[in-house]
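J.: Just below sit the structures, each encoded as structure tokens.
What follows is calculated from the coordinates using simple rules that are stated; it is not laboratory data. Since this is a predicted model, take the numbers as computed values, not measurements. Cβ atoms are built from the backbone, for glycine too; each structure is taken alone.
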Structure I
């Protein structure tokens, strides 16, 4: 049986391979030369989501590879208006709006550790990414969002806590206090 950690690792490596092969209009982007940063950011993105989501998204990635699709290329092309949105699922804006609200709440509470601006760019990015997901994966993500709401959780806060821990800052609250003290 595949573990959650193995699922995450497989997803991240498949995403990284897609990311590395994106052909940008202006040439290779600097961030494409930082695979460890990419891995970290994708890990925190997916780490708070359910095994059902990870399994479905892993299937999406494997199917895309077989079909010659690159989700990263599609996502950036949608973001930049080079191609029209490809998925009309009404859950996409609902998920993106909730995630953006959570991110704004975290930035308001921890303004020194989390950049307060950028909500619209974040929303546009997430909506473009969600465009590449299958209906099953969008459903699994929507269930993660619904469950978090019912449980009073904030998935953005959970992601930032994981990020701060991995960066050696303890928790988000510890990082905020450290920055406030000038550290």
Structure II
């Protein structure tokens, strides 16, 4: 089993660290070695937050440039800012309302590296469901509609159920399921 590199990014308060924790715990429960690191700018003031997660045999906690297999971005501009981390043929999942996505000026770069990008208005979806701070879980649900690697949607859902504070558990699962449903609809499943 090779190393899977994941970069998660967004702004302070969007739940990057909880999202990282869900992915890390789900991976550990599947037997992966997990190593991670977070960088916080002015996170408490809405600044950039970047989390690195490495699953498998990793010598260090930071994901190198052009080596991430997945990028999760809870803010569209943060996705563009962190594009250099993506390896050729990587996949990115972004909370974005803008149509078209991605922006015209980055399409050539993504095509050149054969990077697949998918967008979900996760913030809007979470807002509609009464949990505006849960775009992270909507995006994870959306991701799980398309990917079974490194963890399945069942693994993620079980982890969210296990690690969510009791008062948020039901709402967190509703948000995750709504993101999953949007992904399955987009996938045509």
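J.: Output the label of whichever structure in I, II has the greatest value of mean count of other Cβ atoms within 10 Å over residues 65-72. Don't jump to the answer; show the numbers that get you there.
T.: On the way: I: 13.8; II: 20.2.
Between I, II, the highest calculated value is found for II.
J.: Here is a follow-up. If distance in nm of label points 7 Å out along Cα→Cβ at positions 73 and 105 is calculated from each of I, II, which structure is the one that comes out at 3.9?
T.: Details: I: 3.9; II: 1.2.
Computed on structure I.
J.: For structures I, II, which has the highest computed value of relative contact order in percent (Cα under 8 Å, 6 or more apart)?
T.: For this comparison of relative contact order in percent (Cα under 8 Å, 6 or more apart), the top structure is I.
J.: Given that mean count of other Cβ atoms within 10 Å over residues 113-120, derived from a single structure, equals 14.0, which label among I, II identifies that structure? Don't jump to the answer; show the numbers that get you there.
T.: On the way: I: 14.0; II: 17.6.
Corresponding structure: I.
J.: For which of I, II does distance in nm of label points 7 Å out along Cα→Cβ at positions 17 and 161, calculated from the coordinates, equal 3.4? Each step should come with its number before you reach the end.
T.: On the way: I: 3.4; II: 2.7.
Only structure I yields this read-out.
J.: Given a value of -13000 for helix-only ellipticity at 222 nm (-39500 (n - 2.57) for each DSSP H run of 4 or more, over all residues; to 500), calculated from one of I, II, which structure does it belong to?
T.: Numbers: I: -22000; II: -13000.
Corresponding structure: II.
J.: Of the structures labelled I, II, one was used to calculate Cα extents along the principal axes in Å, giving 51, 40, 36. Name it.
T.: Values: I: 51, 40, 36; II: 42, 40, 38.
Working through the options, I get structure I.
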